[in-house]
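Asker: Next up: the structures, one after another.
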Structure P
Amino acid sequence: MVSISRSLILLGYCCGMMLGRSIDAAEENDFYKLISVVTSQAQTESRSKNWKPAPDGLALEVSGIAVLEDGKIAVTIRKGEIWILDGVYDDPPRNVTYHRFATALHEPLGLLKIGDAYYTAQRSELTRIRDTDGDNVADEYLTVAKGWGVTGHYHEYAYGPELDGEGNLWITLNTGLGLKGDQFDRTITEPTLKVRQGRWRGWGLKITPDGELLPVCAGMRSPSGLGANAEGDMFYTDQQGNWVGTNTLHHMREGAFFHHPDALASMNEPGSTIHGITEIPNGLPFPEALKKLKVLRPPAVWLPYKKVGQSATDIMLDESEGRFGPFAGQFFLGEFTQAGINRVFLEKVNGEYQGACFPFRSGMASAVLRLAQGTDGSVFAGLTNRGWSSLGTASYGLQRLVWTGKTPFEIREMRAQSDGFTLEFTRPVDPQTAGDPRSYEMTSYTYRYHSTYGSDEILKQSPKIVAAEVSDDGLTVSLTIEGLRELFVHELWCRGVRDRDGEPLLHPDAYYTLNRLP
């Protein structure tokens, strides 16, 4: 009876969550239309709809996307192949064609096209792949870089590559979960320490244009997304787990340590940029841990658990110059478990990146692993939920998100000030509601830095919003706030704000990581 009751409660919770998300997705669809190019569900129904189906047996578990100039895209799939797809911009995409370009890869988890060559990170190397005889089938596979450890652990993923502003290629390496890191992980008893972390596991590496492999920064747990901002600086996302309180976005730079001590198994390797760490604080609030461990660097943005996803993945910079709506120059992040996309605004204050994250689009068909911007400004989402569950109706596939031309009422930017925050909106606000401090509510909190899986929000306070000043054009509101705290997340709800037509915000919540007060 207890088991049945618990199952019914869980079923009710899941149905309620799905119902709430489907309503949100329907509203979001007015502004960003979701087109399924191919999904595992649609693939089985394509013949009855008179759509051209994918080749029999092709499970399009998209793990990398390269946008081509001729209306095509290339994708890697988890099975170890590269496929070139045509007809992907059609709406509806009834006649997508599929051509297999490359095979025999070991779980490629990224794809980049430079000149006539494709680059992808396999488990044990970064590979350049070309067609040299013009038959549109790869016949040259060359190793660009290697030298990181592979023990055979299932979780030893290699992600990338991505280009920074100086022409370097970057990759990130997963830690082997449950493997021995170094003397720092005291949660695992000695009898179970059978295998040590492989070389450079949990590190971000760059490959120079001359082909030199350089370890740059460490402390990553599951860094499945990476990408550069408009300035060419490189970032990665990480996923909640032991030592990682919730999902995060980090600025990668030389000598930075982020959070996961298992990466320090390579601290004494030749080329390491991190040295001399002898003790890891365990059980402290993250701001206190930063004081104890000077090499530790805060995330640019914390992604509060479930509020802004449960497992962050890819990073995509909107370079559409407005063809994807009002968010040009901002990051979009894939979300695995909740099958969606979130948005991030970044700014640099006193030398440290920080900023706000916002919900953006829910209701994708499956877990979003990869994002890429098409030549028309639309966004391709590569889907695969292999290994973990996610919301959605499919197990894998490819979808495209297209701006309808209607501008949603959203917080476009959230900037820190010495005495509060400045909000910039996508549409003019109603001065009466937006100028009323009671239209807003704020909570601040941080996370515990410890070896336990994840963290609750701790040390909560409620900063007081004492004034809200609306600009003459109605696009900006300056909030004066008492009780701001550096190195804390500041969660803002704007439930009372309306635009000049009386419409509420599509997403009234924002989550700002305040690393530095201006």
Structure Q
Amino acid sequence: MRTSLSLLVLLFAAMSLGARPDAQAGGAAASKAMPPPITKHGLLVEIRDVARLPDTRGLRPPDQDVVPAGWARINYVRDLPDGRRFANDSRGFLYLIDRNNQPSVYANVGAAFPFAVYDRLESGFIGFTFHPEFARNGLFYTVHGERAKGNPATPHFIPPGFTRADVNYHDVITEWHAADPSASTFRGTRRELLRIAQVVANLTHPMGDLEFNPTSKPGAPDYGLLYTSGSDLGFSNGGGPHANNPTQAQRLDTLIGAILRIDPRSPSASGGTKGVGDYTIPAINKFAADGDPKTFGEIYAYGFRNAHRLTWDLTDGTMFASDIGMNNIEEINIVHEGNNYGWMKREGLFENGITRPGGALNQLFPLSPEALRSRATDGFTYPVAMYDHTQGQAITGGVAYHGRIPALRGKFVFGDIVRGRVFAADLAAMKKADDGVPETVAPIEEVQLYVRDAGGSRNYVAFRELIEAANGTTAARADLHFSRAADGEILVTSRQDGTIRMLVPESGGTAPRAERR
């Protein structure tokens, strides 16, 4: 049974009347630290189609693709300073989208990796990013998943306590070097930076996001350093005998659950300290300079379940991570170097049941009153915004928005991957919630989307309805994701219909024809 915070509210009411509810398997004890409910305060925003990638259904055999197969499986859209736009289809293609919004294949990434896996939602060619000096050095980076069976490659990292015989999948980060960065198709070489082993039965929570800090400028210590998403590598629900294994979290002698910050240059080129893979550990990293030989110097922050999206506020450099929860809580964290974000001991503002004898990961227990009131009493850093599973199922990444849409300006815009709901939280409130007090969280509002018809009238829609209209069939899930365009506006994509859309400022038109939902 999934325990929602709505149930927790009822339990808290019972406690207030003198009752003492005890946590049961699959249940949770109450806490007064409830996230504010998601509200609707009139955030009405227009959404428009921009481009659509080619239909790649049928490219992979049915037993090697996600069921049901989406039109094209977009995870990221990236804009370069020279005006070019790129998007990936996780079936193995990196597309260049021209100024007329027509896509063409820039690189057939899948062709380079014969052991790639495509039959999981997070599989295939998962993510990519360009070096901030791509125009000069031609470097970009990809991450993909591979099967281990029959794979001759040796992982750089295997979770502690396991051997190569236990490995089922690999997460692979690759550096590509374009001979001509201005060319419309890739020609060049590639180099493997990191290959991480997953021992769980399913390819779950692979490394998916690769980012350079967009607020870091040439000459700054952080400039040109590559960040990765943070993942427990499926140990919370990856299937098989190794799932739900809490011994793999909360350690600094492992890459599990950690956001990494690396210098992607090989140590042979940088002259620096070698990391787990063929990259350099930045000397500025906290755990590289702590004098402890047992800590991995590439770790930037840790204690995440699936911090699958990272982003920065371009105005002040605040770093955010969207961490997908287990059975109860979806959360956004402000990331600070060296901090511990709690998984598997914490989910949201709660103690996880796995920490107690006979407890389980789908149980939550309240923090003590002292922990709720005090700053940094337990060594964990808590979310600045969160929602429960009555409101959604998996949080997607977001954008700190300062663009042309007044209703969203000064807000962090994000959503729920599965249900396709679009949310916003005030950036100032989120930063205020980063105060060391666990129960301080920013409220969340829902964004109502609408499209204009041929006559200019508004038609209010749910994001999933757009997907269904594009595909001509019902959609079991939205697979919602956000990217930031070069001008700061928000691009909206789905792994179901292969369409890139944009949230746009009010364009005018006649009065709405449909009631707001």
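Asker: Of the structures P, Q, report the one carrying the highest value of relative contact order in percent (Cα under 8 Å, 6 or more apart). Intermediate results must be reported in sequence, preceding the final value.
Answerer: On the way: P: 13; Q: 16.
When relative contact order in percent (Cα under 8 Å, 6 or more apart) is calculated for P, Q, structure Q comes out on top.
Asker: Which of the displayed structures (P, Q) returns the greatest value of distance in nm of label points 7 Å out along Cα→Cβ at positions 102 and 462 on calculation? All intermediate terms of the calculation are to be shown ahead of the outcome.
Answerer: On the way: P: 5.6; Q: 3.7.
Going through P, Q one by one, distance in nm of label points 7 Å out along Cα→Cβ at positions 102 and 462 is largest in P.
Asker: Rank structures P, Q by distance in nm of label points 7 Å out along Cα→Cβ at positions 254 and 478 and report only the one at the top, that is, the highest.
Answerer: Working: P: 4.0; Q: 3.4.
That would be structure P.
Asker: Here is a further query. Compute distance in nm of label points 7 Å out along Cα→Cβ at positions 294 and 422 for each of P, Q and report the one that scores greatest.
Answerer: Details: P: 3.5; Q: 4.9.
For this comparison of distance in nm of label points 7 Å out along Cα→Cβ at positions 294 and 422, the top structure is Q.
Asker: Which one of P, Q has mean projected area of the Cα convex hull in nm², for residues 310-381 alone, as calculated from the coordinates, equal to 5.0? Please list the in-between numbers first.
Answerer: Working: P: 5.0; Q: 5.5.
The read-out was computed on structure P.
Asker: Once Cα Rg over 2.2 N^0.38 Å, for residues 70-133 alone is calculated for every structure in P, Q, which label goes with the largest value?
Answerer: Numbers: P: 1.17; Q: 1.13.
Largest calculated value belongs to P.
Where a number appears in this text, it was derived from the coordinates with a stated rule and is not lab data. Quantities reported herein were computed from a predicted structural model and do not represent experimental measurements. Cβ atoms are built from the backbone, for glycine too; each structure is taken alone.
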